[in-house]
Structure 1
Amino acid sequence: MNILVIADPGKCIGCRTCEVACVLAHSAPDALNKLAAAHFIPRLKVVKTSRVSTPVQCRQCEDAPCAKVCPTGALVHSHNSVQVIQTRCIGCKSCVMACPYGAMEIVTREATVQERRPATVNPPVEAYKCDLCIHRPQGPSCIEVCPTKAIYTIDAKVLSDNLRKKREQAAIAQL
């Protein structure tokens, strides 16, 4: 079962600390000094309305619609999550259209020296989504920095326990 990161809108204050932590977790150590607004691309987005604020991020679906529609196999199940293999991504946006949570994004990145082409050719693009910070031993940076603890992970045991409790409550309500 894939790991699931959940945000509690009742606890979220919309501070966007999770977005900053996400960008920094996926940047070079000296990136803060060089980080331009155009390159501030978190893999989760805080949605704010007059009634609620909450981060929206990949739900790491078991039967991920984004992975099903990817024509190049750039989205794969790995490390109990759905990961993007950037070298396979062609930027077709099929995953963006298929994601029911709006968690996929196609971003333009700076071309490497080998990829530099004439100015008439579009710059390279990549699919971005939450990768659960698999490169960090301590786990997702958004969870670590959230001041209200609104973001947390749910594993199979917790999910199973919650489901059992809901069923018990439903049975008791029938009495």
Structure 2
Amino acid sequence: MAATTSELYEDLELELAATRRVLERVPFEHWTWRPHEKSMALGRLATHLAELPRFAQMIASTDELDMAASPNPPAKVENSDQLLALFDGHAAKMRSVVASMDPAALKKNWRLRMGDKVFLDAPRALLLRQHGISHPVHHRAQLTVYLRLLNVPVPGMYGPSADEM
């Protein structure tokens, strides 16, 4: 019997909630701050994290994405409320699409390319795990380091943080 998407991604709600807690703490007054010249600016990193559920939604609902044919510039975010609304909207759509997926579709490959150059070509189940959960966890961790360096209290992810003890 094939696993359902809710069985494969039973941690999705926990991860989305943890991501939202971090995004709630982003200090808009430091939007252009970066900890190192090679690092993304705080605002760019936060916007990228808020938009990642959209990428997972595309993996779940399309056969491929050709970035040459569909450029996707980052959303313009002008305040914390807009950042949270961006994340909430994309997360809601992702939840809906993933929950309604046919388990057979998880075995089919999905492709990310730019014209003829292919970046990803793998089963949806793998790509949803990587880009719907693991990739956001990676950027969420980066963002918590930014928060710590800016002396913003870091929320707990899998239990209380040092700031919540």
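Structures 1, 2 were shown, and distance in nm of label points 7 Å out along Cα→Cβ at positions 51 and 67 at 3.4 was computed from 1.
From 1, 2, which structure was helix-only ellipticity at 222 nm (-39500 (n - 2.57) for each DSSP H run of 4 or more, over all residues; to 500) = -15000 calculated on? All intermediate terms of the calculation are to be shown ahead of the outcome.
Values: 1: -7000; 2: -15000.
The value was obtained from structure 2.
Starting from the value 1.00: which structure in 1, 2 was FRET efficiency 1/(1 + (r/R0)^6) of positions 91 and 107 (r between Cβ atoms, R0 = 30 Å, to 0.05) calculated from? Corresponding structure: 1. With distance in nm of label points 7 Å out along Cα→Cβ at positions 11 and 123 derived from the coordinates and found to be 1.8, which of 1, 2 does the value describe? Only one of 1, 2 returns 1.8 for distance in nm of label points 7 Å out along Cα→Cβ at positions 11 and 123, namely 2. A value of -0.54 for log10 I(q)/I(0) by the Debye sum over Cα atoms at q = 0.11 Å⁻¹, calculated from one of 1, 2, originates in structure 1.
Bear in mind that the values in this text are calculations on the coordinates, not laboratory data. The shown structure was predicted, so the numbers you read here are calculated from the model rather than taken from an experiment. Cβ atoms are built from the backbone, for glycine too; each structure is taken alone.
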